[in-house]
Structure I
Amino acid sequence: MIKNILETSQKVAYKTIQNAFLHDKKSHAYLISASKGAPTKEMAIFLAQSFLCENPSPLACEECLTCIRVADGSYSDFILVDGSKATIKKEDVEYIQSAFSKTALENKGLKIYVIHMIEKATAGAINSLLKFLEDPTDDVVAILTTENINMVLDTIISRCQLLRLMTFSKQEIINEIQGKGVDHEDALILSSKYSDIEEIMEIYNNQEFVMIKDLVIETVIQIEKDILGLNYFIQKEVMPKIKKDKNNCFIYLDLLETLLQDVLKLSLGQEILFVNQKDILTKLVMEKVNVQKMIEHIMIEKNKIFLNCEVNLLLDSLFYKIVYNKGE
């Protein structure tokens, strides 16, 4: 439950809203501020649930039908506009204004909207929102979030109660995503690269991540067994599956770099991320190849991916260097 996570990792913000609900000093508008990776969206939805919950104590139970409907977006008097998915336009704000100008559809009689990542709003959207915030009504609650408060107008900040969140620790991220079904090894890997839980879950649930991770493991097995056959393996097995996609190529090289970093960590007795691949890594530790040089080659080529270059040519060049020099 997000309540338990917020209560332990966001003690100040959680206590602030708990006291407000306990003493009936709720605001008509909130701005939840944090750096990337903090649970801003989760806090916004939990706050909305707390206003609407059938069994608050004093905050949301997360288990009643209303809380569930708010979480899945099926509650009629709750609107979420997500700036992490697309730019927030004037039409999005006007839709909220139009919908909430009518009588509430649910028995609670309260209408709530969340605008996630308000810094992604256009100037037209901001102007419309300001007019909406300037004339609050008792039956409408605004909840805004931002990952960069410096990009939010002072006129918006001044109209909202500000809630500042802390970024999740790495262990909190691991615990949360494992609770959502992420494998332990994948949780270690993904939490080392991303701090946003929603982003991690999107990547993890994408079948291409599983495919790319398998390719990376197969690549390292090929390096250990027959580095001279690596170029053929890349052309036959990797390139057709990467499909010239720059994002997939970046993830492939990023994970390959991480796996090779684990070889160095294992040789030094340090903790590794690819914990299920320890046998493969141990074999590579015994090989007379310069893993550090391989990593350097990958880092250089990885940084070229989003420049004007052809993915297949980049991979050809990279693995030619690795094979020709045997990592030296």
Structure II
Amino acid sequence: MDLRQLRYFVAVARERNFTRAAETLHIAQPPLSRQIQLLEEELGVTLILRKSRPVQLTDAGRLFYEQALQVLGRVDQMKDATRRVGLNQNSVFSIGFVASTLYGGLPSLVRKLRHRAPELDIRLLEMLSVQQIPALKEGRIDVGFGRLRHSDPNVVGTLLREERLVVALPPGTPLADQDAPLPLAALAGQTLILYPKEPRPSYADHVMQLLQDQEVRPAEVVEVREIQTALGLVAAEAGLCVIPSSARQMRSDLVYRPVEGTRATSPVIMNHRAGDNSRILALIKDLIREMYAEAPPWLHSNNIATPDIADMADPFAAPGRGRPK
């Protein structure tokens, strides 16, 4: 398998037609078809259903298409970053993040970082929590913001805060008639929409564990890839969804009720490589302390109020000195 085959496959998947794909690639159709066939033979699975018009991707083909896009995108980023370094241009600093952190403190942190370190070429890469750990170890990102605890000794994870969970509900439905905290038991017998579908473990497993701990059994669980899709299905009255509180900003046409109980939270964790003593990482920690000390509205409105909330201005304090539990 080589990058040329990936590019050929992506072109066919996008165009849904071998002839048009060949035209966009400026090659003849027979060699294009042959390369896709060789790719399928190497993988041992069928990627494209050729008899349909337009051609259709198999389930394996759809998965391969998504992964191929990520690989090719990363190659382009690598080329660009290498050129910049070679030409003594801006240093590239890559930040991995889960989508829901865009509605908390991440945008403010990035703005502060751009202001304090204008020489940086900051790249923001959306990736799931479980994907951030290998990305850090492989050097594809420099720091990550996720929601999954881990035990990898090569990656340091710092708990920044515990964010409240809320239930997204379609307006006009029985559970949406009140705004009081909703007990998890109220989700029994409901259709629950979970994200992300894959890879696992993920935030979806965290939600399911909370339900299992209280022996709450939904009538049906629908898994989707992204939070945007999940909330869209809620708006269509296809079910309800448990999300971090800050993500309420994504849709204003839904009703949100906080989940009852102090354990109904989702952690926000900053990850970086062990032994990273760089100036930029130290600056990011200082900026987070500064941001928490400013007590922005999103911090207190979305996160569990505890006796340590005032100490959250220093999430990097040693255990027992104000670090969030």
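Given that Rg/Rh (Cα atoms, Kirkwood Rh), for residues 231-270 alone, derived from a single structure, equals 1.14, which label among I, II identifies that structure?
Computed on structure I.
Compute distance in nm of label points 7 Å out along Cα→Cβ at positions 39 and 183 for each of I, II and report the one that scores greatest.
For this comparison of distance in nm of label points 7 Å out along Cα→Cβ at positions 39 and 183, the top structure is II.
Suppose helix-only ellipticity at 222 nm (-39500 (n - 2.57) for each DSSP H run of 4 or more, over all residues; to 500) works out to -12000; of I, II, which structure was it derived from?
Label of the originating structure: II.
Could you figure out which one of I, II the value 28, 43, 26, 3 for P(r) over Cα pairs in 20 Å bins from 0, in percent was computed from?
It must be structure I, since only it matches.
None of the figures in this text is laboratory data; all of them are computed from the coordinates on show. All figures in this text were calculated on a predicted structure; none of them were measured in a lab. Cβ atoms are built from the backbone, for glycine too; each structure is taken alone.
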